[in-house]
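Input: structures, listed below.
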Structure I
Amino acid sequence: MEINPKVNTESNVGFNVLNRILTDFNLETIPEYPEPKYSLPNELDKFLLKIRNNVAHGENSIVVNREDLERAIKLVHKLMDLVFERIKTGFTNNSYFRQ
């Protein structure tokens, strides 16, 4: 099996793009709500990527407070855990070989 070294992130790895990438590797997708009242599309797309895009494009001068930082750290930890579990399961089950 040959894996293309170029992964199309569509400029930003939002929730749908992340799940498309997982699907491209035959890995289980991430649910919108991995825990009650915690929306990954909201946290990733509408919170973290919005801040990232504003900073990257110089559109708005923003102030990041401690609560925002803690929220972003929680999101990144959660995404790392969820993606790692899917990679580990895919490796164990050799699901990346299935097309």
Structure II
Amino acid sequence: MKRKTYVSLLLVLLLLLVSCGSKNEGKEEVIEEGRVLRIAKSVDPDGLDPQRSVAESTFEITSIIYDTLMEVEEDGSLIPGIADSYEISEDGLIVSFKI
């Protein structure tokens, strides 16, 4: 009777060890560059059009997808984005960007 108990216990332990093994076998999934963008968010974006979005979660995503003409540094200064330079008219009403 003891032998049957030991064999059963040994089989259970062996099954536990086998089930904890990795099926990956050291192979990594190969993804072509520039093809996949995965973002984990707790809420869905309200769209991917930066002109129509109002949710902060959407702004976080669209800032990754789209480039801007200018970017704002932490000190408030402007640095070029896709615009090479910009000019502000004398009356301050028109801003011209050189792309």
Structure III
Amino acid sequence: MKGKGCHLEKYREVLKLWQSYQINSAEDLDKYLDSFRILFAYHSGKIENDEINYHDTREIFESGKVINFSGSPHAIFEQYNQKLCYEYLKEKKKK
């Protein structure tokens, strides 16, 4: 049980840090999740599709499009859906 208590303490530390950010808007959320949102989408997509790369994922999140991609349109579509999901959930923070 020693390990379980250690994990609980770490969870409390992370929770306290996150709450200290005082996120009150979608813009605040973007600020603190900036690199995470892209990395999460990249790694999630990479699990299912080797054509996914970090650069293309970042392009999708930053501009909504990818230039010079020669792979499957399905791969890009999946990454774009990750962006849409993030944007949808981000708006829920406003309520």
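All of the numbers you see were taken from the coordinates with simple rules; none came from a lab. Since this is a predicted model, take the numbers as computed values, not measurements. Cβ atoms are built from the backbone, for glycine too; each structure is taken alone.
Thinking of I, II, III, which structure, once helix-only ellipticity at 222 nm (-39500 (n - 2.57) for each DSSP H run of 4 or more, over all residues; to 500) is computed, gives back -15500? Clearly, the read-out refers to I. With respect to relative contact order in percent (Cα under 8 Å, 6 or more apart), the largest value across structures I, II, III is given by I.
When distance in nm of label points 7 Å out along Cα→Cβ at positions 19 and 43 is worked out for each of I, II, III, structure II gives the greatest result.
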